[in-house]
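J.: Structures follow.
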Structure 1
């Protein structure tokens, strides 16, 4: 079920823009133009993920709608045409997600970012490290408004232990002034174990030393805030760091993922396979490295078209994920795939691969009102402790032998 967004706006044109933004982000949108309509909606239905609230409504000109909606526990973004300090203070005195002045079209781009991240933040961990309970609780409340999963630690040592236990933590906010291990020492220690691509760190301090920001950053922090900080600046800096991590993750995913099938690509396979092989060897597990090729793939392209060929590649990748969920899978190139999997014995691994081969051969793929059958050939090497490149060469020789001997079969190559 889609998350629901309540849009409160007395301008039909602006309401239409916000509704379009909400729908584009996957929200189910309900609109209201007056406080009375809002009250009527909330009498029987308060199940909204978020709300956007116009500060000035015909029957509520001074932001009265904010308290009404917040009283039902609905996270809210306030949109206002007023720019004075009194209005700003009135809004920020309440636990809203944020407020946006109606200055120009960028306001709606910013709203789109907020609504996107309100959903995307779910499950993302943030660790707050501060020996002051009141300071911790204040930051925790700010973070919870943005739908983060929040963890707390009173000391640097406790922070390190918490990070070991929760892999979903993407951001650490640490105070400087703490006993035993201060925030700068903690930052330095964190950077020994967590790169900037995996973890963002924001230092905070109430000290007036102008060099603190430089000291934090030189020791590995990504940003710095001086207490007492402005709520708006806190959110801007925090979200900028979260977005940076997200962008890096997307770039890394694109660099390591085959664009068509969604499987790891050749680069990712070679990066991951060495550590897995070493783990199998150390644990004395049986394992097999297999190369797979789709039989007569050129004929499929020639007869049904390249779109059909692409569909077959995606179909095979989907079958591999389903049948071999624990294996390391990759599209090496063209119609060739690689599999690394472990099992109780070489026989068990062979049977798993052969069952998969048979399943592919008897299945029919429906594409553009046509039924397409295809098969695969495999070459596999078992428990081979030669260098990876040589293992791949041996498995490839087995694959070539399967092709030469009639296709739709597995050839085992001794190492």
Structure 2
């Protein structure tokens, strides 16, 4: 059902590399399909977008008005929720907003003794496109995590696209859009929605940046339009890595592994533990609990193809392997997780302690659940307010500063053989 590995195996590193390998967004056939879709959207705009929605999502649409959700409908969706759902969504939104307000940056300057002023002007991106998945599952949490940081940053126009297979909308997704401050919603998805946001159509406005997760076609399309617009990241399948000392309830660990595996068949769930008997208990918990899961077929395939229970020499070796993997979600299900933090080098989000399951971070803890995958936590960070702000350098040189800096700049420009640069600087020297 799930691969068992030990770091003592002579071919462990080879097996680990094979387990981690992910080339999903490099499929040449997918790239060609996406390129054709983008070209069609650029050439034919709304007409192509409606045609693709009919073809891929099975919607009954004559034109883009049939694929547009008016803002009052978002409020209606929120008000239609039962009190428990409404309260949960509102509290989650408030927590996400409070956390991300801590990340907000303001314009700053400083003055040198000679009167020269330097600094940065912080400006929000004007218009952002938000892609919300709508295939195997609907994700209101994705709306909160992408839209709220954008609004905290000061983004004015937030355009949401969400596929509605067979024309079925999800009230929770629309309600999340309402409380997050989304300004326009279109029920389109796939590579065609990404192309529409990047290049604009007669109905969908061109955006400056696109954020939000999606399937292989969405990820490929985001890569293709990068440069025309900004993007958050190229996301691979969801991942969880758990380091456990063998003292957590094995049912808890099994369910935490399931929590990622149920996303899709390519999701990855890995346990690192120095206690072999505990790993056996987790495996038995997996076998016991899997039949009770609604998405058991998806979980089973993900665990079989990309999951692993790995026996390590000790906790320190588990940490070293975790740093090698650089997981999206890292659970430290141990007695004293704070003591391990200094040695954790790479992880999108770190969940500390036995009570801190990854699911809490997905929905309501506060930090963003849009995280780097496929090892990119080595150089990337979670989505945040900073992803929706631009920085412009501020430089105002005084008369005295021009004398000092002018000579330095001219000397360096001469060394590079750039005469106009040097002369431009020397003109300012009094």
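Computed from the coordinates by the stated procedures, all read-outs in this text should not be read as laboratory data. Quick caveat, the model's predicted, so the values are computed rather than measured. Cβ atoms are built from the backbone, for glycine too; each structure is taken alone.
J.: When Rg and Dmax of the Cα atoms in Å, for residues 189-252 alone is calculated, the result is 12.6, 39; to which of the structures 1, 2 does this value belong?
T.: Going through each structure in turn, the value belongs to 1.
J.: Quick check: -0.29 is what I get for log10 I(q)/I(0) by the Debye sum over Cα atoms at q = 0.08 Å⁻¹, for residues 37-212 alone, calculated from one of 1, 2. Which structure matches? Don't skip to the answer; put the middle values down first.
T.: Details: 1: -0.33; 2: -0.29.
Here the read-out was taken from 2.
J.: For FRET efficiency 1/(1 + (r/R0)^6) of positions 109 and 373 (r between Cβ atoms, R0 = 41 Å, to 0.05), find whichever of 1, 2 sits highest and give me its label. List each step's numbers first, then the result.
T.: Details: 1: 0.25; 2: 0.65.
With respect to FRET efficiency 1/(1 + (r/R0)^6) of positions 109 and 373 (r between Cβ atoms, R0 = 41 Å, to 0.05), the highest-scoring structure among 1, 2 is 2.
J.: Out of 1, 2, which structure matches 4.1 when distance in nm of label points 7 Å out along Cα→Cβ at positions 5 and 309 is calculated?
T.: Source structure: 1.
J.: So, one more: Tell me which structure, out of 1, 2, gives 8 once relative contact order in percent (Cα under 8 Å, 6 or more apart) is calculated.
T.: The read-out was computed on structure 1.
J.: Where is mean count of other Cβ atoms within 10 Å over residues 53-60 largest, in which of 1, 2?
T.: On the way: 1: 20.1; 2: 16.5.
Evaluating mean count of other Cβ atoms within 10 Å over residues 53-60 on every structure, the highest lands on 1.
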